[in-house]
Structure 1
Amino acid sequence: MRFPPVSNRSVLVTGCSSGIGEAAARLLAERGWKVIPTARRRDDIERLRRLGFEPVELDLASSESVRQAAAQVMELTRASVGGIVNNAGYGQPGAVEDLDRDMLRRQFEVNLFGLVEFTNCFIPVFRRQGYGRIVNISSLVGRISLPFMGAYSATKFALEAISDAWRVELQAAGIAVSIIEPGPIATRFGDNALRHLWPLLEKAESPFHSFYREYARQRESRVRGNLFRLPPEAVARRIIHALESTRPKTRYPVTIPAVLAGWLRRLLPDRVLDRLVIRHWRRELALRGAAQSTSGGRRRSA
């Protein structure tokens, strides 16, 4: 489908403290976009300012912060924005049975509720202009839910559903909605997830306690690797296409695992996919106890 070109090259990019957001902000600025990056921490705000940006402080878990940030963006752009790239978010690791309500609530507040509230602040601007782009950073786990990332997967499944609804609701207004599915990217995502893992390490009674310990050890020692990992600039290039093309794609899988996730979800029965996921965790994490516990649960429920 063809959409009007974005004549106002002002773009809002959330979550620019590092990784995908920072790479997108930098590459878009090099292409002549006026980039307004957001970050949550004051030190990241100052660093972005030193890089020449006009950053905005944003905490998606707070409606007050969302409203204040939206008002500041309107002032900086004179109420005219060409697009928004929703990149901010984090992953809450842990088996679902070990996650309390507060952990689940904050995961959804940041990755979904705040994202939708913030984006909705700019949709009236897009409607008035007759054009606009919404680019949502999802994940391969928005297609296949992985063990120990169930909460994060749930928010990305939900984001994909919201994006599909937005895409249909907004197309008549000239507003294009695209989903980026990165897969393994060389960012600090895993390190940030580790910070949210620490409370679970205190749950010694958890049947997955050995998994949490081993995951933390591997993350801290940087022994984990991924053959298919790409730099964040690979994601930034898809973001650029989604913003600049008059025929933006609805979905952009970035890495080979992200492409495979879409195909496997469509082609394989649930039980076969479950076996593949279990084998992946056995091999990658070498956690015999956690893998046996997961496998045992599968055999009992089969």
Structure 2
Amino acid sequence: MAVIDVHAHHVPEAVLDITGGALPADRRAGDITDLDSRLDAMASVGVDVQVLSAWMGFLARDANTARRHNDAMAASVASHPDRFVGLAVAPLEQPVDAPAEVERAVCELDLRGVEMGTAIAGKNLDEPELGPFYRKVEELGVPIFIHPVNPTLGVERLGKYRLENLIGNVTETAVAVASLIFGGVLDEFPSLQIYLAHGGGSCPYIRGRWDHGLQYQNLNARTQKAPSEYFKMLRYDALTHSADALEYLVGLVGAERVMMGTDYPFAMGEPHPVEAIEATALSVAEKRSIIGGNAQELFGI
């Protein structure tokens, strides 16, 4: 069984000129661009395959940016096809162009899924204009990786102690998931294969509050099913930085919904991903499925 990392960021050299801003400096080791140092880093922690996803500066951009990025990502994968799988980006700044570009990226470039941010130009993920994008991804049968973008909630209070990362990012993911659930997206597109960064952010641990709110508050939600019933429709990376939290997540959704992720090459990533999963009290079968089996099936590796 291959050991697979489903959360690893990459910026191909060919698109360094359109990153959307300076690349962040808080990278733990290795290089977000160089593939040789990446392969060395993978070997050092026993990772056989990385699923390469974009840096956040490429999310929700225009059609030309998405096309250039996807071509470059496909080239990176083609340089080591036994070691890398690539995710596309969609031009969600121009959502009318998103279905065609995702179809091109999957069908012509063999990218195995698409990454999107937790918000699109400050809007949540239940906007009606995203419907054709979701429909196309569902039709293609590939996963969507949802990753937090710069948090917009309480920014003025999150700068101290890097709380924009420690709290803002996981809250961003919770807002994204809530919009998918309460906005009826998961009802309208029940076959979407969505996986969430950072163990699903904070949402697995506050689901009871969501259930209670739907029952006792006027939420104007477009769903009548308890929010917690949707959690097993989603997938999650295992990047919780806590054995207890990972065991809780697996108990909630099942080991078959969780996959190993490192957030390479960033400082908030997991430097010893296999050991972190092996250190839990999960069964041998559960650990194996998280370390590689589930990703092998989802991405056709």
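One of 1, 2 was used to calculate helix-only ellipticity at 222 nm (-39500 (n - 2.57) for each DSSP H run of 4 or more, over all residues; to 500), giving -16500; which?
Computing helix-only ellipticity at 222 nm (-39500 (n - 2.57) for each DSSP H run of 4 or more, over all residues; to 500) on every structure in 1, 2 gives -16500 only for 1.
If mean count of other Cβ atoms within 10 Å over residues 197-204 is computed to be 23.5, which of 1, 2 is the source?
Value 23.5 for mean count of other Cβ atoms within 10 Å over residues 197-204 corresponds to 2 out of 1, 2.
If you work out mean count of other Cβ atoms within 10 Å over residues 165-172 for 1, 2, which one comes out largest?
Largest value of mean count of other Cβ atoms within 10 Å over residues 165-172: 2.
Quick one: Cα Rg over 2.2 N^0.38 Å came out at 0.94 when computed from one of 1, 2, so which one is it?
2
Which of the displayed structures (1, 2) returns the greatest value of percent of Cα pairs over 14 Å apart, for residues 93-132 alone on calculation?
When percent of Cα pairs over 14 Å apart, for residues 93-132 alone is computed for each of 1, 2, structure 1 gives the biggest number.
Just so you know, all these numbers are worked out from the coordinates, no wet-lab data involved. Model, not experiment: these values are computed from the prediction. Cβ atoms are built from the backbone, for glycine too; each structure is taken alone.
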